[in-house]
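Take a look at the structures listed below.
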Structure I
């Protein structure tokens with residue numbers, strides 16, 4: 001699945017086939033989801049790179065429906081976990097209990113898998129659970145396995161976590177640890193629908209229960225698409241621009257300017273640079289191109305970096321938020337002249 005070794009015509013053919021499949025996936029999702037084109041594309045970008053996503057939006061914006069539709073389109077095993085203050089780690093990973101492996105067998109401790117053993121796990125209102133429970137997902141997200149009772153159990157590929165947060169609900173919530181936030185490729189903000197879109201939503205949902213889309217790809221076909229995205233070549237200029245953006249976000253880095261040093265406590269780490277490249281690869285293919293450009297990196301910079309940059313107390317007092325920092329970086333970090341496009 002390496003594009004670099006293929007001829008130009010073969011690469012173009014793969015991109016065209018990719019585009020046709022993605023258009024079918026988009027059409028399937030929009031059978032259920034009205035509008036939200038950018039949100040759907042960002043969610044697809046995360047899925048096509050095998051990455052986790054954090055959806056942030058007020059209640060009623062079809063976050064759960066969107067994720068269920070994505071799982072149905074790829075014919076994935078789907079599990080939803082409603083995070084609450086009394087949720088325990090074992091409620092996510094599974095647990096051991098005394099039982100028999102077979103009828104008439106000797107009693108022993110038997111593992112009962114939890115909802116994390118799925119292809120797509122929806123962690124609904126993840127910030128409502130205590131940090132101990134939130135961290136139960138961290139090993140699964142990072143290592144693609146869980147450990148229970150001293151034994152390690154692998155998770156089937158693909159494995160993605162999509163978590164949701166309500167931005168206006170703060171009472172009884174626990175902020176996600178930075179280490180776990182960094183595991184999400186993107187923080188995707190969902191806005192209210194436009195008036196005509198809201199009319200379509202009301203008409204579509206008040207006449208009966210809308211069904212989920214029919215599967216478009218099986219597991220093997222999806223893994224082939226993911227491998228194709230991973231294999232997309234990247235120029236040194238585009239990689240250097242991604243590294244430059246993240247480096248300039250770190251207040252102790254020589255590449256940071258006065259604005260960043262004055263308002264940022266912690267900048268984006270190397271995982272930010274990696275995710276900028278993965279996301280730009282997917283975007284390039286979604287746009288029908290065989291390699292990403294600086295414009296692709298710029299287009300995905302906000303959702304990839306905004307949860308990786310932590311502002312300081314001065315920024316809070318002056319009303320400066322992480323989105324302002326990312327937009328500032330996009331305005332001051334200059335791409336390399338050679339190989340960036």
Structure II
């Protein structure tokens with residue numbers, strides 16, 4: 001599995017339509033997706049899973065958002081939900097031949113929390129068929145947001161998610177690690193602990209810690225000792241400092257500030273600047289209408305991704321669905 005900063009041919013999205021994902025706050029979401037489509041289209045292709053009846057309205061919104069329409073393709077692939085990172089294919093590439101293929105894992109809506117999810121499970125095979133790519137199917141529940149790779153053999157994940165009994169109760173840790181090695185071509189599995197407060201995925205890594213280089217990891221840190229995330233992120237930081245590269249060296253750890261907590265209908269939102277998306281020539285960063293924190297996070301990302309434009313995108317409404325930019329997207333390597 002290539003690192004996210006390696007060249008991409010396209011980004012895949014699944015068009016939002018499930019009102020229950022943003023209960024009471026769905027209205028602005030399709031236009032927000034259209035804005036994201038337009039932003040990505042200025043750098044690379046955007047490919048969208050969307051049932052045919054939704055396409056006319058979606059195309060109108062995407063056009064209104066001033067997307068480069070020559071770079072946008074709609075596929076008649078109906079879905080249950082919009083979280084393409086988790087139900088979409090995870091692409092792998094053969095370094096020797098250049099062949100790109102699809103790995104297809106089981107999706108159970110984060111431990112069976114949000115049925116139905118049968119349509120979401122049809123997305124990897126449909127994309128493989130449409131693109132004429134080989135597909136490697138693994139009967140193990142695994143979401144794209146639960147892993148992050150550096151493209152050089154290392155994979156980051158969390159015990160809270162991947163070892164959760166609501167995913168693969170019959171599999172041991174060793175069996176899960178072997179599946180990741182076999183299907184994603186990694187050699188080193190790096191385990192962290194718990195995810196951030198409000199994250200309904202049981203601790204996805206893409207809200208917590210992300211590779212920015214083969215030997216560098218960005219991680220969210222909380223400075224307010226009274227914040228519920230403080231002890232979780234402190235323990236996470238200690239674990240990161242104890243990790244070693246395959247060569248036995250320490251990883252370069254860079255702290256990313258956490259946004260100030262925000263709530264919707266009494267529920268703490270899983271807001272995190274770590275849910276950024278790296279594309280060709282740019283990094284899309286979730287912003288939360290906190291000018292000082294948003295600017296601090298953008299500056300950190302600019303330092304880690306030199307030569308890429310950092311583009312903040314307001315995700316305060318999007319995060320009511322409990323995910324932002326990385327969660328809705330899946331990159332296809334070139």
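Odds and ends about this structure:
- Comparison of I, II - label where distance in nm of label points 7 Å out along Cα→Cβ at positions 97 and 321 is highest: I
- Identity of the structure behind 12.1, 40 (criterion: Rg and Dmax of the Cα atoms in Å, for residues 257-312 alone, calculated), options I, II: II
- Label whose coordinates, when helix-only ellipticity at 222 nm (-39500 (n - 2.57) for each DSSP H run of 4 or more, over all residues; to 500) is calculated, return -13500 (choices I, II): I
- For mean count of other Cβ atoms within 10 Å over residues 81-88 computed as 26.9, the structure of I, II it came from: II
- Among I, II, which structure scores highest (criterion: Kirkwood radius over Cα pairs in Å): I
- Calculating mean count of other Cβ atoms within 10 Å over residues 145-152 for structures I, II picks out II as the one with the greatest value.
- Label whose coordinates, when Rg/Rh (Cα atoms, Kirkwood Rh), for residues 49-200 alone is calculated, return 1.00 (choices I, II): II
- Among candidates I, II, the computation of Rg/Rh (Cα atoms, Kirkwood Rh), for residues 113-240 alone that gave 1.03 used structure I.
No value in this document is a laboratory result; all are computed from the given coordinates. Here the structure is a predicted model, which is why all the values come from computation and not from measurement. Cβ atoms are built from the backbone, for glycine too; each structure is taken alone.
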